[in-house]
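Structures are listed in the sections that come next.
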Structure I
Amino acid sequence: MNLVQTRHGALHYLAVGAGSPLVLLHGNTYSAITQERLAARFADEHRVVSVDLLGHGLSARPEGLFTTRYFAMQGEALADLLGALFDAPVPLLGMSAGGVTALNAVCQRPDRVAALILDGVFRQVTTATVDAHHHSTANMSPSWHRYMARIHGEAWWPILNDRVQRTIELLAATRTVVAPCLEAISVPTLVFQGGSDPFVPDAQARVIVAGIRGAQLVYEAEAGHLIAWRNPDAFRQRVRRFLHKHELGPGESAEATGYAV
């Protein structure tokens, strides 16, 4: 298995494709495996490293994870992985909780992050997010539960699902800022936001964009949570143009971009 030891235990990752590196980060209760189709969209130009967040997939389940430090710990572990796998900055593509994890990682290791592509991210968890999680959990199909159990383990999946829900409730109740260093981020940043996203109110995405110098917003009024799945081809082309604009596309060699795996 592909494992990297971090201060919070091992992070597992999958890698696919060839070219300049791109790190892919899933949302809560998902995993690197659930991102396989998304990774494949970029594998023609990039070596896509898809990471299991702490508590997910085959990564570690450290004590103290499901607290108000949830995203801080995720970011710390990711920062350690970036330092171990790469010798130079690499772009991060984060979906929902994966995007918030990326925002925390760049606080820790700005020297290892070349750009941020964020889909459905937030600075604080709101009551709308809690309600959306409740609705999503209550309406999960039996087939989806079986799929998640195969990915995370029969015994662990219901625990993970419950603990993520409780953590979201805790973060909302404590009004914890989960993206703490926006003003210090100086890398090119692209933020996707759907106007009909039940998990992330528009105001939360706009706080991220306003807080990061030079950040760009891609807004789709009719889109829900995670624009990447609404129009996959358009999403890929928008991300591709952004990476090429900042010279993070396939023209660079693995050696030039510091890929060390």
Structure II
Amino acid sequence: MHPTILLLAKVLLASLIVGFVTASIQSWVDRFFLVILLTGLVGLPIARSIIVNLMVVALASLMMTLRQSSVLTSVREDWAMLIIPAVLGGALGRLIGLQAPAPVLLFILGIYAILAGARMAFIKPLPGRDDHPHPAWMAAVALGFGGITGLLSAGGKPFTIPIYNWIMGHHPRRAYAMASVGVTAAAWSAIGTQVATGAVISPADLGLAIYAFVLITLTALVVQRFWTPRLNQVVTWIISPLLVLVGIRFLLVAIPHL
């Protein structure tokens, strides 16, 4: 089989998986599953996987803005605390990511996958409460996980949502909105930083990103039509241990080269 056709076939499979999983767990922006599959299943170098996924996340954020404008409106009073730190974090994370060796990136992604799998299995949403900490804490979270977005193209929503919900006391829907705004700002900032530094995004990677985004979106829209809480639960319990196992595999591959 021609290498290009084989690559497109593998990205097709990865995109179908990501579309099904993200729709099942109702995560429309932070698609860190794709960077894992592009690296582990498709076999792209991790640096290339990150930039392709970063563009997919950026496109997904535009779709969220068009389809779920209420998500952004619900946190408009906190935009400065969310967007400015996320933009700075995304830029800084991308600068670091461009300089980091591949084994280091793979090691960090492995840790991320393990923690994300554990979080999905054991941390569930809580009702909101009234005694919210000072809004400045939002800035710290947006800055830190904006950095993760720029570094790995994984926006940190598996972690920021529980932080906003469990620790800061925001309602789960508001926590989702805050996390989504942070990922959106950081992703576009990271892409802008990459372009500004002269690290050209190749037409091939841009094409792969658009291809994956369309496939993921169409799959997710289909899955959304028959979504149920039961599907969410089943997919979560399947994906959680798989993320841990994939993370361990990444660590085993990366550690000898550190």
Q. Here helix-only ellipticity at 222 nm (-39500 (n - 2.57) for each DSSP H run of 4 or more, over all residues; to 500) was calculated and came to -25500; which of the structures I, II was it taken from?
A. II
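By the measure relative contact order in percent (Cα under 8 Å, 6 or more apart), tell me the structure among I, II with the highest figure.
Values: I: 21; II: 34.
When relative contact order in percent (Cα under 8 Å, 6 or more apart) is computed for each of I, II, structure II gives the biggest number.
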Q: State the single structure among I, II that was used to calculate distance in nm of label points 7 Å out along Cα→Cβ at positions 88 and 168, giving 1.5.
A: II
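With distance in nm of label points 7 Å out along Cα→Cβ at positions 8 and 192 derived from the coordinates and found to be 3.4, which of I, II does the value describe? Mind dumping the intermediate values first?
Details: I: 2.4; II: 3.4.
Derived from II, not from the others.
Laboratory data are not the source of any read-out in this text; all were calculated from the coordinates shown. Just so we're clear, the structure is a prediction, and the values are computed from it rather than from any experiment. Cβ atoms are built from the backbone, for glycine too; each structure is taken alone.
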